[in-house]
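Read-outs throughout are calculated quantities, based only on the coordinates presented, and are distinct from any laboratory measurement. Model, not experiment: these values are computed from the prediction. Cβ atoms are built from the backbone, for glycine too; each structure is taken alone.
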Structure 1
Amino acid sequence: MSQPLIRVAALGKSYRTAAAPFPALRGVDLSIDAGEFVAIMGHSGSGKSTFMNLLGCLDTASSGDYFLAGRKVADLDQEQLAALRNQTIGFVFQGFNLLQRMSLEDNVALPLVYAGRGLAREQRRQSARQELARVGLASYASSLPSRISGGQQQRVAIARALVNSPQLLLADEPTGNLDSHTSEEIMKLFSQLNGEGITIVLVTHEPDIAAWARRQVCFLDGLIVSDVATPPRALA
């Protein structure tokens, strides 16, 4: 059998406080196969955001092991870690994080600048236009972020996350700034991308958003308290 895309074993993370170390994660074990759509749930302080930061290689664990695409993350130097993160993971955040003075096309192309592939500017822009078309925004390529809606900005952020053809999309509260109708449109897009074979791990505290995933993992006090498969939601 092929190995999982994500595997963590006894993963722990503690933060120093004035009183004593605070255990944000306490020995978490979890595997996620390629092609899964997983919702990470939990109340504020449950450890879900800490877990997402570790999955994205944005923080380091205090204990335990993390394997991403078969590679032990703790054994990688900074250059190898940056390459793995850039080539394997696409990030989608609640706040969009678009550069306001750059066109949508240039925003989407930006990860290609850091990928070290030696692409010419026009090649990067062509790739960006393809991803904008993929999320339904081809006609807005030359627009600035301030000229489009919040839902459209999140689509641009998703296009930017896809431009390096990652195996994994990590989405941290991607609908947190959106109304319910726009949230549903964004979740339909995630579902379609998952149908294309992209692995998606999404952090949310909203049950209606988690319902789009095929699997729901719930955290409480730094531990996984439930891990259940859910039936696929039909797309209208």
Structure 2
Amino acid sequence: MKKTSIIIPTYNGKDLLKDCIYSIKRYTEEPYEIIVVDNGSTDGTVDFCRQEGVTFISLASNAGFPAACNKGLKIAAGDTLLLLNNDVIVSQNWLGNMLRCLNSRKDIGIVGPMTNFASGKQQMDMPYTNIEEMAKELNEPDDRKWRQADRIVGLCFLFKRELLEQIGLLDERFSPGHFEDDDYCYRARLSGYTFRIAGDVFVFHHGSASFGKQDTRQIEELIKRNRQQFIDKWGVDPAMYI
């Protein structure tokens, strides 16, 4: 039976991770495995993972988001792969609707949901109330809500194993994070894949949970640096795909 590998990088975010994993266990009917990649947390994350019985990789220090994702991808057994931020809470029908969208066409390589906090077209244009209410209103299966997109944000990033086999892992030059998802989408597009926003999926996103612990100036410098790295690599500004 086909299975989805859900890879969750985390760093000192045990409470967020708890909510994320509990929501997956509550709302996921399809076969899946959870792989937590812990970036050297000191808040009891590893003990929590043991108690929950989820597969986990414990790194000695914070290797950043792309490197942590790659560690998880290397041991993932799923036919489909999902990179998920630890500050996301999923809701009813989330994975089933995204899988239907991903598998609806051979050329679709990556699918993402709608959410309350994201850059670009995945940011919903209606006021947020609460998870249950939003899910009840938005998560009924409806392929008329699927939309083509030029990029998918990495907060909830579902893709086919064949894409991984074709273009490889995330580019770790973008560590600790920012623009690694744009880079992956760019590489996928060069290989002939298209992307979809599953408009019949809402997930809640706290937003910038790990990076929010850093100084604002540091974050701005990181974004500036990684944007320039993208431009140096591809010769285009990633903003043209937002």
Structure 3
Amino acid sequence: MLQFLGRGSAFADMQNCAYFEEDGSLVLLDCPMSAFHVLRRRGIPQKRIFVLVTHTHSDHVGGIPMLIHMARYISDAPVTVAAPSDEVAEDLRYLIARLDGCDPVAYTIITADALDAAWLIGAVPVQHAPALEGRCFGYRLRIGGNDVLYTGDAASLAPFQPYLHSGAYLYTEAANFNSGVHMYIDDVLPALIRLTEQGVHVCLMHLDDEAALAEKIRGTGIEFAPLG
């Protein structure tokens, strides 16, 4: 299922970034600068790169322009950046084209609903930071025949509840610090435990204190998102 180049929150050394490979392509969910540096060290053997953007906080999109530059000048792999909405697509065009000046032949920016990919079901609107109201999303994916729910940064599980069923995979953020804009583990833990009891595979990501969170999920069947 999903692997992670990092599963930390904004102030972690390795910020949250999930990925999977499909038909010779690399699919990233967001790309912070820390993920770019991992990819820079590893190299990019894939023929094509897709980046699904959840929202435009810098710990989620900061590495995208550098990834495009590297893919263009070193790997010669085209990059498709999929935005969850038209408004987010415009913000990304400003970042990638105006601010960073990426070569326009190296990338394409489209909305997720225009992306013709069997592994993408669609974007899911979520509540996160008030300053980005209406511009934060998670994703529904279909990977290897499995339903995968990816919350991105969200303050509630509610938008994903209709899609959760036995055998589904839920990758959800979880915070030990109660900020109001992320899911606070003490609030969501009972619901997550119920989901695991119902056969949902629950993996935690975007972690702010791994040691504290590990203690709170001990013996529940909930796991940390796997680093790969």
_To test your reading of the models, identify which of 1, 2, 3 gives 4.4 for distance in nm of label points 7 Å out along Cα→Cβ at positions 22 and 190 when calculated._
2
_Of the structures labelled 1, 2, 3, one was used to calculate relative contact order in percent (Cα under 8 Å, 6 or more apart), giving 16. Name it._
3
